[in-house]
Structure 1
Amino acid sequence: MKAWQTILIAAVVATMVVIAGTIAYVDLNARTTLRISTTTSLFDTGLLDAVKAEYEASHQVTLQVVEQGTGLALASASAGDADVVLVHSPSQEYPYLANGTLVCRKIIAWNCFAIIGPASDPAKITGENATQALQSIVAYGRNQTLGTIVWVSRNDGSGTFTKEQSLWKAAGYNWTQVSGEPWYAYTGTGMADTLNVAYQKNAYILSDLGTYLALSRAGTISSKALVSGGKSLLNVYSAYAVNPQKISSAKFNQAITFIEWLISLTGQNVIGTFGEANYSQSLFYGAVQALKDNAPQPDVSWIQDYAFFNGTECPVQYQANQTQLYQ
């Protein structure tokens, strides 16, 4: 092979660019890093490992995942440390749309929170709804001797903690008052760590169902999901792109490509089948097609009531002209 032929072939994978009189080579096979700030439940369950493996195999992109509570994940985006945000607390998310930090929201998945507790269920909450269960736990906690821990909270600004606060309010309690009672404890850490503490203390806890099942299957904990399901325990996950007009370092085009994949048939299949092999059930349910079809089932109306902003998953002023995401 002649020298000029070798150079021509090499040009397929490397392009020569002249910049200010200097010859530079751009490797077309170089991988781009996409920074994802996400909630701990998506990470602890292993779902993001599955997403990462599938996506990286078909794209010249390395997904750099940082897991933290929803509050911190949103703050990371605001600080310019993320290109994509995956979170599950609509009330915390909306202000970041309104202030321009985030755009192009897509609801990608849902499952449920659950009240987890010891198999012996000393507060007798099995068969109760979330409101009744919390009332029973308070009554039980107030009858225990000093030093007995009955409830363990994350208290970390996460989506799970925000949900917990709303459940205490719905049950008729002021969270600030309840959290100061001696039977109530908190960790300030992620879901898996807090589940472990609750198990060690033989206490109750609010958890996303996916993380609980992952730890339970691993044999890390033997606590039981005593109250789960229902509208009040709905858990909705959304994807956002960081707005480059607000955060100049954000890789917007790559973020949109990733979100398009998440809502595609391939991405939704990865989400909707994750866990089936190990748990005989999926840990998450894909939300895209159900919302698109406006399927006549309670779960869809629950998502709309709980997670829509002004009657839609993403008001048009926050769609950044990415109409393909909403067709």
Structure 2
Amino acid sequence: MQKRYFIGIDVSKHTLDVAFIIREQSFFSKVTWKQFSNTATGLRQLHQWLTEMQVPLSNQAIVVIENTGIYHRLLWHFFSSLQVDLCIENAAQVKWSLGIARGKNDKVDSRRLALYAVRHADRLKPTPALHQQVLPLKDLLTLRNKLLVQIRSITTNIKELKNISVTESFANASKKLLQPALNGLQQSLKQVEKEIKETLNKDKDLQNIYKRLITVPGIGPVTAMYLICCSNVFTMCKSGKQLACYCGVVPFDHQSGISIKGGQHVHKMANKELKRLLHMCALTSIKNHAEFKEYYNRKKREGKHAMSILNAIKNKLVLRAFAVVKNERDYVNNHAKAA
């Protein structure tokens, strides 16, 4: 259906700057703007204002926002409940599409997002509705990472004090002072991991997807949960190649004419944490699984760079993970059967 109402919302921690454009028969209306608070009350006021301005939140409307991490969560849930097409765009994509632009503030950004929606309405893809169990699971994984960082920091500090201290008594005293904090963090880590398991078990579909993912050789529990969260239960990407591109493991050409021949390289724009986990999965696969070990050794003999081979293995892992979820069946190890 052709859209008639184009809404751009600039999201910040405390406010929502909303601008909209209406398509008439042969022209577009002027941009109308207003600011609301980024709270449940502010969203109700936003809904009321749009109704008064005769902008129905229906399938004739499309809303464009930039990805802001956690600050657009309320907005995402609000429009998902109303079944309104919401497009969460990469900020760099929006910025590059505007060309040369001078000046920047929240009001101007909301107008630019509305214009972006008008110009690119034919290619915009609505973001799937937010899965209810994904957000708490994602927050728990983030909390787990923070605890691990603190534990590693204190552990490293204890080791360094032991190595560089002039007197052994000072090192022992420092360890005694830091040990209670370390014990508390480790206890919190156990509780968080327990909560992650309970959250995963609350949703049977989520649990089934998790069980299928860990059947893929090399994919561990943490990586499986990250894949589920980052892909919104595999609804954000329509193919394995799109998911691999999001993970930053797909090589792209870099050449032009006869002067620029850069070869193929992965792009730096990727989910860094997910890419790091996949790298560890690739290393584990080479060590513990004959298929990947043979593949690595064969490519190494052919003269391939070690990091290029690891990247290819990461790509294989992502494609297999996507396949087991979409085909709704566990991974079948044909290599082991042939052996």
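Consider the structures 1, 2: one of them gives -18500 for helix-only ellipticity at 222 nm (-39500 (n - 2.57) for each DSSP H run of 4 or more, over all residues; to 500) as calculated from the coordinates. Say which. Going through each structure in turn, the value belongs to 2. Taking mean count of other Cβ atoms within 10 Å over residues 37-44 as the measure, the highest value among 1, 2 is held by 1.
Largest in relative contact order in percent (Cα under 8 Å, 6 or more apart) among the labelled structures 1, 2 is structure 1.
Suppose you compute Rg and Dmax of the Cα atoms in Å for every structure in 1, 2: which one lands on 24.7, 84? It must be structure 2, since only it matches.
Since every read-out is calculated from the coordinates, none of them should be taken as a lab result. Just so it is clear, the structure is predicted and the values come from calculations on it, not from any experiment. Cβ atoms are built from the backbone, for glycine too; each structure is taken alone.
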